[in-house]
Structures are given as structure tokens and as C-alpha cells.
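What follows is a group of structures, each given as C-alpha cells.
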Structure P
């Protein structure tokens, strides 16, 4: 099992998402739920392409932290 950080951003028309450790792997949607489904599918396709092309999987480097400010 592999885990990838996915970042979601609100846009004027919905949401976008990307996985920093998988360059070029992005998705959009009208809702966050739709975008989450789309990025999941995009990551699966991206990983299948990497496997088919016999390309080495990029090293997972992205981390996240939530900082709270008053």
C-alpha cells in the first residue's frame, strides 16, 4: 500500500486537487467529494502508467502539518 498527500483547493467553479509527489497528476470537480473521487482515479491511472512504462515510482517526499493560529 502506498500513501500520497493530496492537496485540495477551492476554485471559482469548484475544486482542484493534486498530488505533489506525482507531478502532473491533477483533478477537478464541482464539489470536493467529486474532486476526491476524480483524484483517486487519476492517481490510480498515473500509477498504472508508471508501472506499464517501467518507470521508477518517485520517492514520496511531501508531508503535511496543520498549524493553528489565534
Structure Q
């Protein structure tokens, strides 16, 4: 699963809009939109924020591991 699919899957499973998801992980809405449309990928710090948010919200461990490991 590539970054865009992974982020869409996580956000969808949490039932969040792109805006709500962006607010929750402290990035701009446009950042999440670019990630999901495969225009850019999360940098290392964003991956840390994503993984931390996912762990706190009981997202599937496989998805958390994937977000930590993609883009290397």
C-alpha cells in the first residue's frame, strides 16, 4: 500500500474529514490533501506525528507499522 492509500485508509477508519485529520495531527488541510492525492509524501516528522496519533487512537498495528516504514 502506498502512502496515499495508507493515509486515506487510516483517516477513513477513524471517520475523519481531511480537515479534522489535519487538525488532529497538526498539519494543514492542504498537506493531507496532497498526501492523499499522491502529490507529496509525509516527511520523517509527519510520519512520527501520524504514527503517534494512530497509536493513541487504536488504529490497526499493521497500519501504524506501515506508516513508520514507508518512504524509507
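From which structure (P, Q) was percent of Cα pairs over 17 Å apart calculated, if the value obtained is 48? Structure of origin is P. Could you tell me which structure in P, Q was used to calculate relative contact order in percent (Cα under 8 Å, 6 or more apart) as 25? Source structure for this number: P. The maximum of distance in nm of label points 7 Å out along Cα→Cβ at positions 20 and 52 over structures P, Q, that is, the highest value, falls on P. Tell me which structure, out of P, Q, gives -10500 once helix-only ellipticity at 222 nm (-39500 (n - 2.57) for each DSSP H run of 4 or more, over all residues; to 500) is calculated. Source structure: P.
Each of the structures P, Q was assessed by mean count of other Cβ atoms within 10 Å over residues 12-19; the largest value belongs to P.
Readers should treat all values here as calculations from the given coordinates under stated rules, not as data from a laboratory. Computed from a prediction, not measured in an experiment: that's the story for all the values here. Cβ atoms are built from the backbone, for glycine too; each structure is taken alone.
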